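A short reminder: the numbers here are calculations on the coordinates, not readings from a lab. Since the model is a prediction, treat every value here as computed from it, not as a measurement. Cβ atoms are built from the backbone, for glycine too; each structure is taken alone.
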Structure I
Amino acid sequence: MSRPTTIAVEEAEVLAHEAYPAGQYVLTVRAPRAASRALPGQFAHVAVGDGIPLRRPLSILHAEADSGALAFLYKVVGTGTHALSRREVGELLSVLAPIGNPFQTHRERPRALLLGGGVGIPPMVFLAQRLRAGEGFRPLVLMGSEVPFPFRLCESRASVPGVPAETSAGLGLLEDLGVPSRLASLQGYPGCHRGYVTDLARAWLDALSPGERREVEVFACGPHPMLEAAARVARDYDLPCQVSLEEFMACAVGGCAGCTVRVATPDGPAMKRVCVDGPVFDARAVFTRS
């Protein structure tokens, strides 16, 4: 997956806007230029409402070039996302997308382990869909949430080595594509592992042979502690790992430098902008002590 060179600014029509428990929403807009270029791991900067000058960064859940549909999952956490939640079907939103560096996949690592938490779930869904559409990749998606999952859940039909049989809940939209998935939560939701996605990751990795583990690459998006834990898993098993970081942003195009993070480089530590230098980084460069 390579990075597109063009960021499109579009007046995007709201096609659907679905509300889910705990202030979660799935927003779908028609943005043909962005949808034709978007890759997993990239995001959009969306104008949320009149009188609110700053846009909000939203990870891309799904992009369909044929129809021009671009979808996002977001959670209401403040004034901006509250205003966005009031936008209705047929309205127009200014969308700046796609932004940032996407995940990079490697055919020599076909066993892609995708870890998503909370609003970090969308890039993992998008990546799983693209991997499944390709040849040779065998993704496994593990997702965690402390609020109800905003998707149709189902009993997973696919066996996942190392994962207890009672951990059986999966995402219907992935299972329908033939992508195995498992869910984790501390809330005791039926069929979900009572713990963390990294618990499930370690159980699965322990069940693989050394040769199978050499085919694994880890991809993760979610809260900072989850990403740090994912980086630790990758380091413990000597696996490559890419993480998509979430930071507050103002311009999202590299001008304000308000979303910088410390990253290890061959020339020493450096401050990198999450919006344009990321949001995807090598986990070892970000979590140097994990």
Structure II
Amino acid sequence: MNGRCAAALAFALLATTTARAEAGCDRAKARGLLVEELRLGHAVDVHHLARALSLLCEPPDDEWAILDALALVELDETERARQQLVALTTTATDESLRTRARVLLAWTHLATNDADAFAATIAPLDVRDRTRLELLAAADDADRFAATLARWPANARGELAALHARYDDARTLRRPWLAGTLSALLPGAGQVYAGSWQAAAVAFVLNGVFITATVELGRRDLWAAAAATGLGASFVYLGNILNAAELARRRSETAAAPARATLEEHLVPERRPWLDR
């Protein structure tokens, strides 16, 4: 499906009666279609279909607007998504939908590292909803996560602690400081530690070439040229250290992404509406 056929699908969801006013919409079917398209990653289709349904059905369904906001986040239209969620926190007819909108609004602020907006958004939430969002915010700080977890119901702490431990282990799979230190001792060693043999070979060869050239030029009393190659060697050496640290950071981020997603799904199931809540 694509955006061009979204309106046609919305029309198909309308009951086929002679009177439009009496027809209404098959809301359950519409929600199911929106959720399935969102699960498949068809954010553009979800957005167009939700808009079409809102125009064709009276009254529009607040949950369609929430699903549309999720699609907008996937499309990097976070500010538009926030506008919709902010409106829903006051206009949604059902209190549970207003709460979902607040939780998702706080999640968008957390995703963009806006600590002040995040704190302001979670303030009106009840203790459980506020705590689960604070747990997600503390995911990268083991001590803070443990302290926040102490406020969670005791019978549910074990699963969350295990999910966080899995994420924390993956997040520290390769330590940037160690990669940098290894490359400082032997150019390329940090890249090997980070899992990139190609980068290690490049770092080793470049440093070897510059250092050898500097020494050789110095032996021939070509001091100006030796100074130039020595300066180049310094930059290459420093770049080798920074590159190793960055490779280690990326390796850890890649390894941690699935565990982070699982933790997030557990704490913010509103983010994945196709999951059992």
Answer label among I, II for the case where distance in nm of label points 7 Å out along Cα→Cβ at positions 59 and 115, calculated from the coordinates, equals 1.3: I
Looking at structures I, II, which one was FRET efficiency 1/(1 + (r/R0)^6) of positions 27 and 243 (r between Cβ atoms, R0 = 35 Å, to 0.05) calculated from, given that it came out as 0.05? II
Work out the source of -0.24 here, i.e. which of I, II gives that when log10 I(q)/I(0) by the Debye sum over Cα atoms at q = 0.07 Å⁻¹ is computed. I
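Looking at structures I, II, which one was helix-only ellipticity at 222 nm (-39500 (n - 2.57) for each DSSP H run of 4 or more, over all residues; to 500) calculated from, given that it came out as -24500?
Source structure for this number: II.
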Match the computed value 37, 17, 10 of semi-axes √(5λ) of the Cα gyration tensor in Å, for residues 99-202 alone to one of the structures I, II, and report its label. II
